[in-house]
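**Student:** Read through the structures below before going on.
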Structure 1
Amino acid sequence: MTQSKVAAAMEWSEAKVIRVEGGKTALTKNDLEALLKVYGITGRDRMGELHDLSRGSKRTAWWDAYRGTGIRDEIIKFVGYEAGASTIRQSHNAFIPPLLQTPAYAQVVTRESMSADRVETVVRFRLQRRKELDRRDPALLPEETYVIDEAVIRRRIGVSVDPGLMVEQLYHLIALGRRDNINVHVIPFGKGSHFGLNGPFTILGFRSLDDVLYIESAGRGQVVEGGDRIVDYADAFFSLLEGGESKGPEALDAEESRKLIKAAAEEMLIRP
């Protein structure tokens, strides 16, 4: 249906339809019920789910407290999606993925990229993301899959601050990777170039919504909702894990990845 047809059926202005679709205007219970009739949504489960989402959208979310604090709007929007995702698939070629960072590691990498007055807020926000995901009902924990380049585990982040900082981070990574819902995969140097070297990206999957893609580049982020670009990135992610018609997987399996991470940590202990 076009926006003008929806507006006519609801006796709204077309501008209101645009505001509703863009998340700028909340729906009352009566408006939502009327809109569902217009769209032909009659299944009780689906209607109940949409009413639950509508009620939830009116509650203050934990990340709203960070608006206006210097946290970029794009990352706040992304974290809003992340909070409800059923799957989190992320590729990183430079740093430990944010959800897997220790507080010390997060402090160091954040100080390198922004002014001192913003560091504490950004680190607190990043660590709260992990805490909030872990607070979910165990049956609703997201399935998290991370693919990282070997450079991520070899770079001695924070060595001038604390020679043991990176070792602690690597053992933390191993511990998280042993959780039932978290898998960490490393692409070894011997695999050469791969899609993940283009830059960090995350694909969020949902039980009843389309996937959402988040692309990081040059200190900025872009949330992509819908379209072929998400399909392309999803295909590339699975190719890193599973390979394709002409080649095998780029990344090691979870067990072999843990062995490589542990070896990297032990080498740092021997040669601090």
Structure 2
Amino acid sequence: MAGTVQYGGSGGTPHFCAEIKSETLKGLVNIISAIVDEVKFTITPEGMTLKAVDAAHVAMIEINADSGAFESYSAEECEIGLDLDKIKGVLKLASGVDIIRMEQDADKGRLIFRVGNITRAMTILDTSSLNDPKVPELHLKSSIGISVDELKKGISAADAISDHITMRADSERFELSCEGDTDSVTLRVDKSNLVSLDADAEVCSMFPLDYFSNIVKAIPNGTVINIELDNDYPVKLLFGIAGQHVSVNYLLAPRIESE
């Protein structure tokens, strides 16, 4: 039945069985849980995808993980709904170098996690209650390639000043700024210190700092982010993890100041 978890297979063989490095799974969970606590994974023989939007409809995320993100991977088409807080509990049992095995228990509607000598069975959520948002196609005027480490410096400097942040780009630089009642802070990165910059004219938009901060802090250090920006449009953050086997598209709605 559409919209529900589907089970099947012969001889008790699970629809989904995979092994993944603990650090890779942790990276995925941290990024997704920046906006939602429960999520629906769409599983195919080639990999898994998910799309989710936060309760306030301010942020949206789309993730595609191909089979190369896993140490081993075998799957048929199905949907699996999971509580991310429970997966974080599994991750606490593992070191960064551990391999976590995940296997669907088709008969009992559970996902089995194995970490070393520990086995954890987790109930799969009914996916009919989990949304499947349509990701809008946006063609934004500017594109900035920057290390997440630079953005984290700007976020740390801005945290106590205001609840919003402004991003600006032109042909020579990218700027992230935050202005409060008495204090202000600016991160300015010239073209020569960016990975890439494509901006013919100045563009500028304001965004809620907490949403931007949560996703940036969840991205592994050393990751290059491609920021697509336009005037008063959502910002797109595009990046890859796990050797680019996992691609992430994060969209954040702008904060529009009333006249």
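Bear in mind these aren't lab numbers, they're just calculated from the coordinates by the rules spelled out. Note that the structure is predicted; figures quoted are calculated from it, not measured. Cβ atoms are built from the backbone, for glycine too; each structure is taken alone.
**Student:** Using FRET efficiency 1/(1 + (r/R0)^6) of positions 43 and 243 (r between Cβ atoms, R0 = 30 Å, to 0.05), single out the structure from 1, 2 with the greatest value. Don't skip to the end; give the middle numbers.
**Tutor:** Values: 1: 0.15; 2: 0.90.
The maximum falls on structure 2.
**Student:** Can I ask one more? Just checking, which of 1, 2 has the largest value of FRET efficiency 1/(1 + (r/R0)^6) of positions 19 and 59 (r between Cβ atoms, R0 = 25 Å, to 0.05)?
**Tutor:** Details: 1: 0.80; 2: 0.25.
Ranking 1, 2 on FRET efficiency 1/(1 + (r/R0)^6) of positions 19 and 59 (r between Cβ atoms, R0 = 25 Å, to 0.05), first place is 1.
**Student:** A value of -1.26 was derived for log10 I(q)/I(0) by the Debye sum over Cα atoms at q = 0.17 Å⁻¹; which structure in 1, 2 was it taken from?
**Tutor:** Details: 1: -1.43; 2: -1.26.
Label of the originating structure: 2.
**Student:** Just checking, which of 1, 2 has the largest value of distance in nm of label points 7 Å out along Cα→Cβ at positions 171 and 195? Write out the running numbers ahead of the final one.
**Tutor:** Numbers: 1: 3.6; 2: 2.5.
Between 1, 2, the highest calculated value is found for 1.
**Student:** Of structures 1, 2, which gives 58, 34, 33 when Cα extents along the principal axes in Å, for residues 51-202 alone is computed from the coordinates? The partial results should precede the final answer.
**Tutor:** Working: 1: 51, 36, 27; 2: 58, 34, 33.
Derived from 2, not from the others.
**Student:** When helix-only ellipticity at 222 nm (-39500 (n - 2.57) for each DSSP H run of 4 or more, over all residues; to 500) is calculated, the result is -4500; to which of the structures 1, 2 does this value belong?
**Tutor:** Details: 1: -14500; 2: -4500.
Answer by label: 2.
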